[in-house]
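Participant: I've put the structures underneath this note.
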Structure I
Amino acid sequence: MRILLVGQPNCGKTTLFNRLTGRQEHTGNRAGVTVSCARGRLKKTGAELVDLPGLYSFIGGGTDEAAARQAIQTEGPDLILNVIDSTALARGLTLTLQLITLRRPMAVLLNMADEARRKGIRIDAAKLSRRLGVPVHLVSARTGEGLNFPLAGEVSEILVPDSPEGRYRLARALTSDTAVCSDSAERQTMDRLLLHPLWGLPCFFLIMGTVFLITFQWAGPWLSRGMDLLTDKLRDLLSGTSLDVPAITDGLLSSAGYVFSFLPFITVLSLLLTLLEDVGYLPRAAFLLDGWLKKLGLDGRCAVPLLLGFGCTVPAVMATRTLPEQGLRKRTVRLLPFVPCSARLPFLLLLGSILFRNRPARGALLFYGLSLLVGVVYGSLTSAKKQGAFYLELPPLRIPRLSSVLRETEKHLDHFLRRAGLILLPTSFLLWTASHVNILLHPAMSGEESLLSALGRFLLPLFLPLGFEDWRAGVILLSGAAAKESMASAAALFLGEGLYLSRQQTIVLGVVSLLLPPCLGTLVTVRGEFGAREAGKMILRQLAIAWTTGFVLHWLLHFAGLVLR
């Protein structure tokens, strides 16, 4: 038996899917979290359950809605479970009426029944069932209320208007006839502040500033010291054992240990961004940033993928599926490399400690600002057209669910640890090995005779115009091709062996590292979404922007230094 979960965005389909199957697909309090079909088996019966992306209508929308429509046509479901947000019944019923025209067995699940009651909304499910001609059940995927409903549906025989206007009038009539709404369902008072024309943007900067302050200044450094103690303890345990060899203690443990010391920063940032998503603030930020993004040829809908990019660029690319136009998707993805992801944090904090001793967070924020500034300049110069008005669904502000926030944060950490095991640790070991053997793979008498030195000297002509005379700077940038965390590992290795970076070189190195093409995982995702040509253009474009920006920045800092002498 194959069952399709169909509903409009942010109606709780994926939460219901997780509850019924035991899976842990990503959920969030915003439209467009689910952008592809997810499959699982019901825990009770073993029937196949397919969670489709949110679908407003049978026409229009982005690639996520197109995927949902195609699945409805091709999956051949035995049962359609139409999930509706009980707090927005009339809007949800417009899709229900379109599903009825398919003449397939279906049932309607009025989700978030508990939230509707808190808002003073009372729905007569039995009466609505009679009017629609299909079973209707009141449920709550969050609490588990009403989830023992029978897996059965009926084929409705009601006549559905052909026009969108007619379906909307019928949906409003059905809502008026079967639901009673109190005044408590009006817009929440908090939105009057968060979306205020005058106070909205200051609130946004205050919220995001608090996120970065907690990450870099408070919780992150405090937890990082604990990771440093664990690394030192591991080094002490290896001392005097058969594993106490330079390749492990100096190469693998020192480099990887330095990167893992910044795991708390990544954890805190992921936790806070997930918290904002679960509360429902990210779509409100999108609304506030619409005017600014229009100057870059985008609109407010593009803000959510860009904000998600601070966590990881891969899901940010996937989030662009909710955008209705392919051109708008591509323009958004082209700006994502300018948003520093959490994988770059270890390297930025390392460079920040060179610029501001004991205050690495200041350096990291400086690099964040410079990278975003270059992105704004690039977006302004390449924006082809101004975007018109757009419609954005604002989810209700909710108290975050701790279990959901922790589960999504755990996924981010699992992603980092997998990359560390598959890419970061092998890269650290290979870098140390290449710096201690020569071209013939014999032990090198010095670093200048090593295999890594030969590679670095080969690339040195590319980096001389940027102010780097030491071949190791180019190797640091090259090491981040697969995973950006590897740059911190390489830098820690070379700094420990005597690499010197002036303040000017540190600034240029940090900015260039941020503007280089994103990690291999992101490029693979871009290739899957837009094709190999777009991924190739991204690589060439970012290489050109990184080199040009580094060249200009080097000479600006050089002349500024001459003037200030």
Structure II
Amino acid sequence: MRCSLFLITIIISSPFFSQKFNRQDSLRGNITSERSWWDVKKYELSIEPNISKHKIKGNNTITFSTKRQGKRMQIDLQEPMNIDSVSFFEEKTTLKRDGNVYYIDFENELYPDKTYKIKLYFSGKPRKAVNAPWDGGWIWKKDQQGNPWISIACQGLGASVWYPCKDHQSDEPDLGAKIAITVPNNLSAISNGKFIGKDNTKDKSTYYWEVKNPINNYNIAVYIGKYSHWSDSFEGEKGKLPIDYWVLESNVEIAKKQFTQTKGMLTCFEHWFGPYPFYEDGYKLVEAPFLGMEHQSAIAYGNQYKNGYLGTDRSRSGMGKDWDYILIHESGHEWFGNNITSKDIADMWIHESFTTYSELLYVECSKGKEAANIYSQGDRTNTDNDKPIIGIYNVNNEGSVDMYSKGSAMLHTIRQLVNDDEKFRQLLRDLNKRYWHSTVTTEQIEKFIIENTNLPLEPIFNQYLRTIQIPILEYKILGNKIQYHYTNCIQGFNMKLQLKNGKWIEPIEAWKEIEIASNDFKVNPNFFVKTINISE
């Protein structure tokens, strides 16, 4: 194979680029005209589940500002959930449904540069998750004692699977959210942010939670069960960070032992990424009836109090078996995914590649750099190369699951090119500082990294994010000389490589020659390339 545009043509014409999308996909994934004129400032969400019937009812007050005049508003709520009524001051509104979208028409044009509130009453039987978190919906389970144990996981599927909102990652409520959950008196209800109070009646309790920081829609979480709670704190870069743990009553002792990993993780990640992004909202681990999810400031934990990934080493390297994968990975999302959020879900590699890389950094903090390198080399064997890491824009389409391991391997390759660990650490910290509580595009992240490393990384991003090819370094031994070149790559791919002996080579598509002993021509294995000796 030769490096050429022909490869890209093949990729673009292949089946994974021929997915069919419909009007509903476009309504969900696009910044439509009915979305673009207003900006979410705050959600005030109140819900009450009917546990026996697997139904919910509630209301969401949306505070929003107007960028320009507007009269028609798009609100997302997926079938079979329903908006029952709308309250907007005392003005008349009309409500029209189009599949998973509602259009609210105001009686009069709303003025630009103003702030308004609209209250949406909703009810229904939300979609159930069959295999959370891999599919989305509500999880209605029971614990081992037969008590109700309920939660929600909806990344990708979207928060509109259960409450009415502007369901697009580019618009987070700038002023956060308030969440009120009403449950039977014998159960607890946990959500994001800080606990601000509880109301009791004879049979029910309403728990109130408040998030001060911007939060993505899919991160707003509900946990209901027979929970026990304890608190702790962490002395971090911005002072004292409150830590809270909510676990099933029967698991308190084992949880206290397992969660001793929390402070080491926070120390490591603050070192590499900068301050924990949500000091005002605290950090919580909440035992969940599914594997896990990065619910901001209320991380869902379901790894069965085992080290590794449900007790196994996902990297198969031997370096991922003695720390809790879900605790570490989902916490890494507080920086990448929650602090820095992709505007379009097609760019979700920004969440998953950096967070998967956080696993390697945790290994480095706890076991050293060589152990981290071994972990990275093991983890990248999980790459499928089924389709590009970047998905299709404006239709709510994710890219390949390779955004995890392949994306992490790409970042580790870039670290080798930077060739200065302190500079690379500052890059990650500066990235979180520059895009603090922001939504971003791939282009912004690429530009930031290129400008701050002063390296020609455009071909590397194009190769690993936009194609399914892993570059191949072909070489042949000719006495005391080695000839080498790149194949299986995009045109113009010219990434430098470091040999194990420290010497650098600069392969391109054309053959090059170097005078070196064959035993010394071994590529640093931290570069994500394949090498093939074609002289054998």
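Just so it is clear, none of the values below were taken in a lab; they were calculated from the coordinates. Values in this document were obtained by computation on a predicted structure and should not be read as measured data. Cβ atoms are built from the backbone, for glycine too; each structure is taken alone.
Participant: Work out mean count of other Cβ atoms within 10 Å over residues 205-212 for each of structures I, II, then name the structure with the largest result.
Facilitator: II
Participant: Out of I, II, which one gives 0.95 for FRET efficiency 1/(1 + (r/R0)^6) of positions 429 and 509 (r between Cβ atoms, R0 = 41 Å, to 0.05) as computed from the coordinates?
Facilitator: That value comes from structure I.
Participant: Same structure, new question: Among the shown structures I, II, from which was the value -0.94 of log10 I(q)/I(0) by the Debye sum over Cα atoms at q = 0.15 Å⁻¹, for residues 141-228 alone calculated?
Facilitator: I
Participant: Further question on the same structure: Computing mean count of other Cβ atoms within 10 Å over residues 173-180 for each of I, II, which one ends up highest?
Facilitator: That would be structure II.
Participant: Separate question: helix-only ellipticity at 222 nm (-39500 (n - 2.57) for each DSSP H run of 4 or more, over all residues; to 500) computed as -17500: which structure among I, II?
Facilitator: Derived from I, not from the others.
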